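Listed after this line are the structures, all set down as structure tokens.
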Structure P
Amino acid sequence: MLNLLLSRHTNSMTSRPLVTLPFLMMMTTSWWPQATCSRQVFDVTNFGAVADGLTDNSKAFERAWLKACESPGRPAVVVPKGEYLLHPVVFRGPCRGYVEMRVAGVVRAPAGLDAFRGYHEWINFAGIDGLLLTGGGTFDGRGASSWHLNDCPRKPDCIPPPSSIKLGRVRNATITGVTSLDSKFFHVTIVGSHDVEISHVSIRAPRDSPNTDGVHIQGSSNVRVTDTAVGTGDDCVSVGPGSADVTVSGVSCGPGHGISVGSLGRSPGEAGVRRLRVSNCTIAGTANGVRIKTWRGGGPTPAAAASSSAAAAAAVSGLVFEDIVMRRVRNPIIIDQEYCPYVSCHHQSERRWSPSVVRISDVKFRNIRGVSATQVAVKLSCSAARPCRGLELRDIDLRYVRRGVATVSRCANVAGGVAGGTLVPPSCI
């Protein structure tokens, strides 16, 4: 084909301008790699997967992944349309090339928890550099079969149910164009990973489903969650210890608990959160809007509180929350350094608790507007041991859902900050 194109160009040079030659070379060079580089595709049905919704396909998926992982270039594992039952599986690297997993069908988890003994995740991508998870398909965690067995909302020493999808020690990864439905615990967890993009993903679970965080980030850096819709029974996005350079943008959140930093400071020596930007998001019908939460005294027990000095290095700094719309949110802007969700927390004397050891500084709330479902639209409850410093409230316009009743701000242990622009409610800094 290349010779034919050159021949046609030579025969027509007397009647066509010479400027057509660069265009011809551009066209031939753009075609040439496609003709010489074949992309390998590994269809899971060719490895024994059966789309009947009943057969355990974990071995077939593992075999397809192994072949793709061993292949150079940019191989693809393909899951065609249909329903595939998948028991817990680990897709392990390192691989020779950048691997794509293209899921067009519905992948379902086993009902209940029996199949997950010894597993903390349902689908685990581990030790991979170069991953794309896409295809328009659905990951159905079938959480309704086990939510009643989750005692983590009541017991601090619980054994968490399995998360749906984990990226562990992964680099250069993208998840886009898929749906995560009814996870048993967290939907997507990003742990010890770097350079990760979550975009155009739908994450759904009922508002009463426990601990079904949409995207949880921990010990990771350069993570972006963009243009994604999350409605669950817990945080839409949670940014945990050891996270840095995180961007959350264009997220539609609700129902759920909002977009949260933390909880932090529960364990001695725990790392903090640095450089987070949350922008251009809509938060609707949630318990919280944008929130920072840290444990009192470093943990839920007096023993943990006594050891909290070891966690003094934990810090939250360089956070920006801006251009956010709130719609009937109970706590639109909240810093809670007395976090403890267990029933036992409310039955213990305050004297048994020491203040949070987590330092919060350089946090900006800008251009946040909409409707608060409670009269206290801004609550900044900082630690008596480590007062918040460098807070900023600018162009805040949060009206109470009841007409004619003004919203208010409440501050505790705020050592310094600035406020400006429109301030509804009036600033307490």
Structure Q
Amino acid sequence: MNIRNGAGAAPLMSERRVSLLGAILVAIGPISMALYTPAMPEIVRAFGTTEAAVKMTLSLYFAGFAVAQLVCGPLSDGLGRKPVTFAFMGIYAVASLVAVLAPTVEVLIAARFFQGVGAAAGVAISRALVRDLFTNEQSARIMNLTGLILAAGPALAPTIGGLTMELAGWQAIFLIMLTAGFAIVIVVQIFMHETVEPDPSRIRPGSLLRSYGTLLATPYFVTSGLIVAGSVGALYTQATILPFILMDDVGLTPSQFGVGMLMQTGLFFAGSLSVRFLMRRTSAWRLVPVGLSFIAAGSLLVPLLLNTAPLSFLSVMGPVGVYAYGIAFVMPAMLTASLAPFPRIAGSASSLGGFMQMGAGLLGGSVAALIGEPVLAMSTVVPAMGATAILSWLLWRRMPEPAHASPVRTIPDA
């Protein structure tokens, strides 16, 4: 049962506060990834190891993030949003400290895995908070504002990471992450209200299995989740590939790479602004096919430019930016659609959706590592993810909404 103010329907927190809290919680995952990517080639040299081993520090981060999604959301349904946030941020902070002190690449890989575990709570709990208090167009507005704020952090993170590494070494990047973990705990303690009544029965194994069984047996949820997973998973996959293409093949320095990644996050930010303007005039659900059109264009341009034009910053990042712009049109509506039918298991729904997104990134990154050659990997995996998102949408738009859902979809069925 969601907690409201008194007997009325007024939510405990305003749209703006939930948006800001959600953005802070969601951002810790992508920022922890983006801060680190400029250091990857340097860590290869620092530990005298291979690119494949250092890529594992990112792949295992994805793995920890994805698997922990399946735990932290249901735990927050049963124990409360705030205590679970504190526990997982504690894991994140300890792992960040271990990464600072890591004597070998193997220890760093383990630390990154547990960083992913800790950061997972941010995505699961932030989206559950939204569903606890809002749905329909209100939810879509919050998801959009969260996306706007979220874009600013990862946009600056590669630049900060690259400059930090050049000035103070790669270990200093993990000190920044440690500080961020403590800051989130303080913000949550001061500004976040609890939005669910603790109910430990929800985290019994039987209850968990029933919750996930309900979600996986609902085609509406699965297809909406795959739309988001195919869209966002491509960004996570590119994070394992772009540092090596842009720094090793194109020849950028770590700080140049960090600044260059502003094209991706900057266009996502521009897309989020465009959506915020257009949502005053139309439904968020009518903007999804617009976003998928940009994703399709980016998916086609990636192999075309990487394999027919000389490798340059623009030939690599141009298609990436087009793809990122489209994602901003897809996220608000489809995240809302995946959560709306499940108010009593919002944490589980958020967790499974997050698992699908990070799992897509992990799968894409693993396939890219198996392919080995970064340009070939990006030319293969990114278009496949774009196709997954588009095909899933074609199926989703014909799915009936679950009987217990609040109506959310306003696009025509044909």
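Can you tell which of P, Q yields -3000 when helix-only ellipticity at 222 nm (-39500 (n - 2.57) for each DSSP H run of 4 or more, over all residues; to 500) is derived from it? If you can, show how the numbers build up before the last one.
On the way: P: -3000; Q: -27000.
Value -3000 for helix-only ellipticity at 222 nm (-39500 (n - 2.57) for each DSSP H run of 4 or more, over all residues; to 500) corresponds to P out of P, Q.
Work out which structure the value 2.8 belongs to, where distance in nm of label points 7 Å out along Cα→Cβ at positions 74 and 330 was derived from one of P, Q.
On the way: P: 4.6; Q: 2.8.
Considering all the candidates, the number was obtained from Q.
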* Structure fact -> Output 26 (relative contact order in percent (Cα under 8 Å, 6 or more apart), calculated) maps, among P, Q, to structure Q
* Which structure, out of P, Q, was distance in nm of label points 7 Å out along Cα→Cβ at positions 58 and 370 derived from, given a value of 1.8? -> Q
* To do: Could you tell me which structure in P, Q was used to calculate Kirkwood radius over Cα pairs in Å as 23.6?
  => P
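FYI, it's all coordinate maths here, none of it is from the lab. Source: prediction; values computed, not measured. Cβ atoms are built from the backbone, for glycine too; each structure is taken alone.
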